[in-house]
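*Asks:* Multiple structures follow.
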Structure P
Amino acid sequence: MEIKKVGVLGCGLMGSGIAQVSAIAGFEVTVLEVEQKFLDKGFAGIERSLAKFAEKGTIKETPQAIRARLNGTTNMRDLADCDIVVEAVIENIDEKKKMYAALDDVVKPDGIFASNTSSISITELMAATKRPHRFIGLHFFNPVPLMKLVEVVRTIATADDVFQTAYEFGKKLGKVPVRTSDKTGFIVNRLLVPYMLDAIRAYEEGVGSIEDIDNAMKLGCGYPMGPFTLLDFVGLETTYYITQVMYDEFKERRFAAPPLLKRLVMAGWYGRKTGKGFYDYSDPANPKPNKL
């Protein structure tokens, strides 16, 4: 199957990024949102991003030509002829299942459904539709226009040709796709989440300060950012949610949220997005570690 038209559910940070890279790759893209104001905000972000890419000379076409391939809608029926629909809505399983169930009778029968979820079972989402063989996981990373990886996740029901089509689609978007199966956390979060949680435990146990642990991992292991900087970037509430899903699946301590993470989330300190997390971002250019 050849993919020509792409549908994206959601125009937030991830959805707008997926829409942008799809349009840059030459695909016609339709983005669905619940209200026009969310489309306006998401598309404004895309336009700013394309302008920056144009300044750096990293796109072959003009921003205007790429933008012309992007369409926004609040009407689900505008996705009817999409060859693939990538979902990037709120990380809530009930909301996602409702969306897929409603789309199932709208999108053409041979259309592929994909989810950008980082933690929810692809199989469970698939079960909300009548097309389990045409369901896949496509887990992109933030920020989508810059991060090269996409995890292509297959379930026990995914058809071989659908899996291969999704894999090739990832390559056409300029990404490096990696094959994985529907195991909680996939590849990246299966390895990354325990690492970040261990960093929190190390801090709780007095192994080192927030700043020293970050510097140790950057300078000792060559990581681009330390675990606490990364946690604040990802969002502490997002990490906390993922730990709940992973611990529920595996019942292993390495996937359990440390007390400090839980308390920061309860306090509303989510990281960069709220101005406070493991670091204080009152001066965004010079964040200072919080005394926790």
Structure Q
Amino acid sequence: MDNAAPMSPSSTQAPPPQVTRRKISDIQLLSEYLRTDTDVSTLKISMESVGLIHPVTVNANNELLAGARRLQAAKELGWDEITVQVVDHDGLVQELISIDENLVRAPLRGVELEKCLNRGREIYEQLHPEAHKVDLSAEEASREEKKAQEAADEDSFAAVTSEKTGLSKAVIQSAIKRDELSSAAVKKARSDGELNATKTNEVIKLSKDDQAKILPLIANKTAKETRRIVEAARAGGIAAAEEESEKIVPLPREYSQMLSPMRRMNRSISRILIEELHYEGPEQQKIHNELLKLRNNLEQYFRMAGVEV
């Protein structure tokens, strides 16, 4: 991935980049997309042993566009100079190069990834007005509509970025929608870890004004419960959402965490019993001990819940 070219096909229309050497102290880090605070210890080992394989990218004003981690590693190694490729593009393409670098080489997550993808989409669609546009509707397309869109879409920002990053087009499109359609309040809740992507996908179906109003109603609610509340808001407004929220009996986290493991365990035990699988290996006693603990806990739980077994 280190030698990946920028996303924008228009970059091939510009003169080839000039490769030269520049003083590290002269290179400016102005782009908001540059990652200058990451762990570069492994990269330093590589650069110390084999040198810099891929030059960093700067513009004519010596502003770094791509290669912040390589530049950081070079600084920490005490290098005075570094090999650079100087590109001659307009401002939008330069910004897209920085976004491309971030998406391909940096492990972005959450709102940071969504912001980067959405800004990349804006630039790409401005540079390539003939390309397919990313669907920004909050409404969910039917399965047939999604298949048709996937088949026809080969040149949208989502399609190009999918090829570059390995992320699916659906994941990219959802991330872009979350950034584009989320209110400031929702983005803050996402940044603070109070709202996950699944719940956000439901909340953005509302107007930005209503999104802020519904946040207190979905606090500590599951994604399924959030969907119910959002649907009520869409049908009858925030008052209806409040009524729906009050109907929901909250499930304690400890209970919700049990459901998936219990289903898996029951499936495994059922297969063992049906197929009469016998195991007498070194882990046998550990398995028996854990099952005995489980049986004792279940007996106590049923007594507490007043359930006769």
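*Asks:* Consider the structures P, Q: one of them gives 0.35 for FRET efficiency 1/(1 + (r/R0)^6) of positions 60 and 140 (r between Cβ atoms, R0 = 41 Å, to 0.05) as calculated from the coordinates. Say which.
*Replies:* Q
*Asks:* Can you tell which of P, Q yields -13500 when helix-only ellipticity at 222 nm (-39500 (n - 2.57) for each DSSP H run of 4 or more, over all residues; to 500) is derived from it? Write out the running numbers ahead of the final one.
*Replies:* Numbers: P: -13500; Q: -18500.
Source structure: P.
*Asks:* Comparing mean count of other Cβ atoms within 10 Å over residues 52-59 across P, Q, which structure shows the greatest value? Walk me through the numbers on the way to the answer.
*Replies:* Working: P: 12.1; Q: 18.9.
The maximum falls on structure Q.
*Asks:* Consider the structures P, Q: one of them gives 20.1 for Kirkwood radius over Cα pairs in Å as calculated from the coordinates. Say which.
*Replies:* On the way: P: 20.1; Q: 23.9.
Considering all the candidates, the number was obtained from P.
*Asks:* Can I ask one more? Using distance in nm of label points 7 Å out along Cα→Cβ at positions 36 and 84 for the comparison, can you identify which of P, Q gives the largest number? Mind dumping the intermediate values first?
*Replies:* Working: P: 3.1; Q: 1.4.
Going through P, Q one by one, distance in nm of label points 7 Å out along Cα→Cβ at positions 36 and 84 peaks for structure P.
Read-outs: derived from the displayed coordinates by stated rules, not from any lab. These figures come from a predicted structure and were not determined experimentally. Cβ atoms are built from the backbone, for glycine too; each structure is taken alone.
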